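The structures considered in this document are given below.
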Structure 1
Amino acid sequence: MRNRSVTYSAEQTFSALADPTRRAVLDLLRHGRQPAGQIAQAFPVSRPAISKHLRLLRRAHLVEERREGRHRFYQLNPEPLKAVDSWLEEYRVFWRANLARLKAFVEAEHEKESAESKGKVHTS
């Protein structure tokens, strides 16, 4: 086998992840390698429909297929998900900053209310 470098397309990855059935297939494969028939049995859609989903996941390099005799086994390839994680990181930074500001605001308001209520108790 030749040594070859694989370039993952973020567009293909996001496109493949857009479908809830394909995401469910990936969730199933997180638990380990499975034969195509077992994957198909886990879904209420036809076997040919699952084959199409597996083909799209394979093209996006999200799953790897291994043939053993007449059986096809699939396993998760998490590498293309790095692009998704990288994209999401920008939103994590955004939300952390917003939540930190919200926390600071709420704590400042709580301090004001506490100071006001202490002032009322002492003046009574």
Structure 2
Amino acid sequence: MTPRAPDKGFALPAVIFMMVIVVLLITAMTRLLSTQSAISDMQLLGVRAFWAAKAGADWAAYRINATHACATGNLTINGFQVTVGCVSNSYVEAGNTVSVYEVSVSAQYGSDPGGIDYVSRQLNLVLNVEN
């Protein structure tokens, strides 16, 4: 009877299996980090779009108070396209003429709504001005 030779290469399949698992974990963590970063960027763009729309609303309110007329126009604020629209109605209340201005402001970044960096915010406000 001949002596049996020791098993060779027994640990090799286990090491390959562990390496595959580690590579898969690293790949998953990289994708998760990339996705989280993109979400964070979009949230920041959304906040910036809100403040651009708010700036457009403030501009409209200033123009209405200064001129007593609807303020409309297109603005560019830090790369955001801001569109201001306005509709006004006047009526008499207790002998005083009151003008009601309905202002709609939208701010958008990016030109393609299906694009990866497109974001848009809209604000509506009502201003009552006594003449």
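Quick check on the output: 25 is relative contact order in percent (Cα under 8 Å, 6 or more apart), derived from one of 1, 2. Which one produced it? Numbers along the way, then the final one.
Details: 1: 25; 2: 21.
Going label by label, the one that fits is 1.
When mean count of other Cβ atoms within 10 Å over residues 31-38 is calculated for each of the structures 1, 2, which structure yields the highest value?
Working: 1: 12.9; 2: 10.2.
Biggest value here belongs to 1.
One of 1, 2 was used to compute helix-only ellipticity at 222 nm (-39500 (n - 2.57) for each DSSP H run of 4 or more, over all residues; to 500), and the answer was -21500. Which one was it?
It must be structure 1, since only it matches.
Rank structures 1, 2 by Rg/Rh (Cα atoms, Kirkwood Rh) and report only the one at the top, that is, the highest.
Max of Rg/Rh (Cα atoms, Kirkwood Rh): 2.
Given a value of 3.9 for distance in nm of label points 7 Å out along Cα→Cβ at positions 15 and 39, calculated from one of 1, 2, which structure does it belong to?
Value 3.9 for distance in nm of label points 7 Å out along Cα→Cβ at positions 15 and 39 corresponds to 2 out of 1, 2.
Every number in this text was worked out from the coordinates using simple rules, so none of it is lab data. Here the structure is a predicted model, which means the values were calculated and not measured. Cβ atoms are built from the backbone, for glycine too; each structure is taken alone.
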